[in-house]
Structure I
Amino acid sequence: MDRIDAANQLADKLQRDLSELVGKDSNSKDVIVLAIPRGGVIIGDIIASRLGAGLDLVIVRKIRAPFNPELGIGAVMPDGIYFVDMNTVQALGIPHEYIATEVSEQLREINRRIISYRGSSQYDNLEGKVVILVDDGIATGSTIYAAAQWVKRQRCKKLIIAVPIASKHALEMLRDVADKVVSVHSPESFEGVGQFYQDFSQVPDEEVRAIMRKHSYKSNYGQSTMAE
């Protein structure tokens, strides 16, 4: 499958349970789909279109371990709040000064991408909204967990995390922060998200911007002139 196939399977599942998930008195205007770029925006595009909901995105960045940028030791959220895995930090002897510098660097990148993809750093008020937070898959869950923490601080009415594929460990962790976690596939053997996709190619920045323009409910979406 590719991300479009996966998104339609997820949308089918969400539509079947929509009244239970969002509440019988809610309608599509009360629902906002928040996608994690870049692959999650493909998922969010289809989910939002199928549900008649608005689409926006939330960007979080992992805090990289020194000398091994692939190893995440925590995550930074759009409001600058961050968390670290203290067990890993202590085991690797990572100094506080490094973490502070890395957090600042990742926050700058978050802000750059927010402007590049959305054209504005201002978000609509999520208070009282039903938020469906989506990505194209979850392995460890640390990135989407950080995004979920940020969403919860916006005082949404309900948070639903929805993904086509996720590890069982991640789903258990996310149930502690979300009102509902929806996944199409959660296999016993899980090595990585990409193993379940026939096409897991990287999503270009321009495709993300094009999707955001298509769903735009803010006039300044996609109008950034900031350099890539």
Structure II
Amino acid sequence: MEKVAGVILAGGLARRLGGVDKGLVEIGGAPILARLVARLRPQCAGLAVNANGDPARFARFGLPVVADTIPDFAGPLAGVLAGMEFFAQRREACDFLISVPGDTPFVPRDLVARLVAAHRRESAQIAVARSGERTHHAVALWPLVLCGALREALLAGQGKVSGFIARYPNVVVDWPVEPYDPFLNVNAPEDVPRAEAAAPKADAPPTRNSPTESGESP
């Protein structure tokens, strides 16, 4: 079995939310980051938060906080690289890294299992999530062997996530958007009511028609 670590990408500037950390926004009575930890921790061999600035603001979540190793807020790929480098240096070596944006409170509880299965089935190097007609390039399974190539791309100014993924054999895995979009993101103030409306559906006990596997709430 592949060993998968996880990184929650919270290293952006959150300009559309007035600079507030997206992961600290509460949805359904719980911070987005708490929801992500509850959903991702059972799926991952290790979990970290990628964030810049004072790491103490995330201390209550009990996760290591890793800053970008590429300067000037180079975007989500810089967070992926930071996660790769962090877990590559740990004693419990992992084969893959799963990346998830820090503003997505309802990520599937079968996210890792389905991306790993697609990676095996299609002999792809990178597996990416999609819901409806939207591909979520920052929600992806990355082999750690691409760490060096990713650093080179970022240092060359090639920071577009979809562009880097396109360089390698990749597979897209679909999730339904009903009864809720599991990749709904809280990127702006107007997204908060949408997420609040979706929270009861996301937190309900899973059924056969649920877009995610069973697991504890949130």
Structure III
Amino acid sequence: MLEIKNLSKYYAGPDGSIHAVEDVAVTVGDGEFVAVQGPSGCGKTTLLLAAGGLLAPDEGTVLINGKDPYVMSPDSRALFRASEVGFVFQQFYLIPYLTVRENILAPSIAMPDPGAKSRAEELMERFNITERADHIPSELSTGERQRTALARAILNNQNLLLADEPTGNLDRENADTVLKFFAEFAGSGGSVLMVTHSESASAFAHRSVHLERGKITPGIS
């Protein structure tokens, strides 16, 4: 589902180029849950954004379901992301003035689907937030906001989920709920790439890749 080959991304710094990620290769197969572990500042988020078609690499290639999003026009790439990739972030990025239902339905703006409303209802039921359907994010608990973000991420039946420190703001119970969902998603044939600094979070994955100063290190499990 996801193949990252020889990916490098540089940023301009006061003393020259900073290598955020350098010559990184990661694959995630169908039905696989892969964690990328590493400390803050090691390049995990840069890698994830590049993997999801949000940040063009300076070198290397990204293939999602066999297609390179970076050879597409911006409009085509946006539609491709909406159909293929779901994003889950530590900060949730819910739209503050929209209700839970409206936040979950937001991806359908890019990909109109007559079945979106019924799927949103199913997802709210699945994540136990139906009673919060008409509440805005500020009226939700942290766990409810993250479950809303999860429902939004899979509204379009995406096969690839990318998660950036998805449990960083959650207590243990809510974190386990999120991680078990990722494991179940992979178990049903989906693909998950999660970046985290947490050993306990990465224990839910099928395997882990270790990133240090923008490079893959030998510690792979």
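We did not get these values from a lab; they are worked out from the coordinates using the rules stated. Bear in mind that the values here come from a model prediction, so they are computed numbers and not experimental data. Cβ atoms are built from the backbone, for glycine too; each structure is taken alone.
Of structures I, II, III, which gives -0.27, -0.52 when log10 I(q)/I(0) by the Debye sum over Cα atoms at q = 0.13, 0.18 Å⁻¹, for residues 145-192 alone is computed from the coordinates? Attributed to the structure labelled III. When distance in nm of label points 7 Å out along Cα→Cβ at positions 49 and 73 is worked out for each of I, II, III, structure I gives the greatest result.
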